[in-house]
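Got some structures for you, see below.
Every read-out reported here was derived from the displayed coordinates using simple, explicitly stated rules and does not represent laboratory data. What you see is a predicted model, and the numbers here were worked out from it, not measured in a lab. Cβ atoms are built from the backbone, for glycine too; each structure is taken alone.
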Structure 1
Amino acid sequence: MPTLASNRKAFHSFSIDQTFEAGLVLLGHEVKSIRDSQVSLNGAYVSIRHGEAFLKNAYIGKYKQAGSLDSHDENRERKLLLNKQEILRLSQALNEKGTTLVPLEIYTHKRLIKLKFALASGKKQFDKRQSIKNKETKRKIERTIRQKV
C-alpha cells in the first residue's frame, strides 16, 4: 500500500478522532498524474453535500504525456465513494462544533487509488506547542538511550 501523497500538516493542526477510507472518482489522466506523484493535499478538505461526499481543493497536476487538456482543472472537486450509512454518520458528526473532515493521504490498494481522511477537531495554539514539546522530549530520550547503549 504505497503512499502517493500525504498531508503532514493535518497532524499538526488537528487532533484526529477517527479515520475513514474512500475511493475517488477520477479521470484517466488524473490517475496517471497521481501515480506520477503530481498531487498535493495541502489545504484540501472533504465536504458533504446532498448526501454525497466530495474532496475539495486537492491539487492533481496535468499529466505531461496527455494531449491537449485545455479544460483540465487541477483543483476541481472530486467525488468520494462511500456508502449511505457512512455519509449519514459523517454528516451527523460534522454538525458538532469544531469538527471537520481532513484528508490525510492518497495511496494505492491493489490497482485502486484510495483516500484516507479523518474526522478531526482543530487544535488551539497551546495544544500545538504542547505536542511539539512532547515530540522534542521523546526525541531527546531516544537520543540519550542510543548514546548509553
Structure 2
Amino acid sequence: MAPSALQKFFRLPASDRRLLLRAFVLVGTARLALWAMPFNTVRRLFVRSVRRSSSPYPTTERIGWAISVAKQFIPRGNCLPQALAAESLLTRSGYPVELRIGVAKTGDGRLDAHAWVESGGRLVVGDLTQGLASYTPLPPLPSVGR
C-alpha cells in the first residue's frame, strides 16, 4: 500500500514541513486575494508582510519544491498565485527575486499569459512542459519596496 500524502508529510524533516505549510498558506492566500483584489495590491501586501526569517534559509530549490507540492492542493492555484508565494518566500530568505510575466498567442489567436519567478538568473517557479520559450516576456516588474 502506498503511503498517503499525510504520511509522506510527517516523514519529512521538520524544516521541510514548516516550509511546505508556509507555501501552502501563501499559495492559497494569494489565490483568494487575487480573486478579491488587483494584482499590484496583492503583490505589495505579500512583499510588505514579509519578515526576514531567523531560522536557516531554505535553498531556492527547496522553495521551488514546496510551491510545486502546495499547488497540487490549491484549487486554481495556477502560475500567478505560485509566483506571488515564491516571491514572498524568496524575499523572506534574502534571495534576489524577479517575478516575470510573459504572453503567447494561442492557435486560435487568443493571448495566453504565464508567470514565473527567477532568482539569480535561475528559474525557481513556473516551468512549463512546453517550456518558457513560447512566451514573450513582458518588461520586468519593478521590485516592490518594503
Structure 3
Amino acid sequence: MTEANVLLVDDETDFVETMAKRLTKRDLNVSKAASGEEALEVLARHSEIEVVVLDVKMPGMDGGETLREIKRLYPLVEVIMLTGHATVRSGIEGMKLGAADYLSKPCDIEHLIAKVDEAAQKKRRHEEKIQEARLQEITLRRP
C-alpha cells in the first residue's frame, strides 16, 4: 500500500473525525470537508489530493452534484462514493458520472483503504501517461 492523499467529505462530522483518525493511523494524508462546497474549496487549495471519499446524501450540494464538479474541475482526481442510503440506482449513477467506486456505510476500513489505494494508483498512472505524452511531444518537435 502507498501513502495516499485523501479528502473525506461528509456532513456527519463524527463520522468524518472517526474515519480521519482511522485512515491517518494507516499512513494516509487526510483532509476533511463537511459539504460539497467546502470540498471544492479544499481541492482548490490542495492539488496533492488524489482521492475523494464522498458521501452521496448531503444537504445543499449533494454527492452527485459535487462529483460532477470535481470531475469537471479536477478530472484526474478519483472519487469513491460512500453512503448510508445505498441503492443500486445511485451507485450506477455515480459510476456513470465518473466515480471510481461505490461503497455502503458502514464500510470495512480495510476494504475502504484498499479502494483508496487502488484509486490513488490509478490517478498516478494517468499522471505518468500524461507526462510521458508531453515528453514525447517535446521530443518530436525538436529539429
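Side notes on the structure shown:
- helix-only ellipticity at 222 nm (-39500 (n - 2.57) for each DSSP H run of 4 or more, over all residues; to 500) from the coordinates reads -10500; which among 1, 2, 3: 1
- Between structures 1, 2, 3, the greatest calculated value of volume of the Cα convex hull per residue in Å³ is seen in 1.
- When mean count of other Cβ atoms within 10 Å over residues 33-40 is computed across structures 1, 2, 3, the figure 12.9 traces back to 2.
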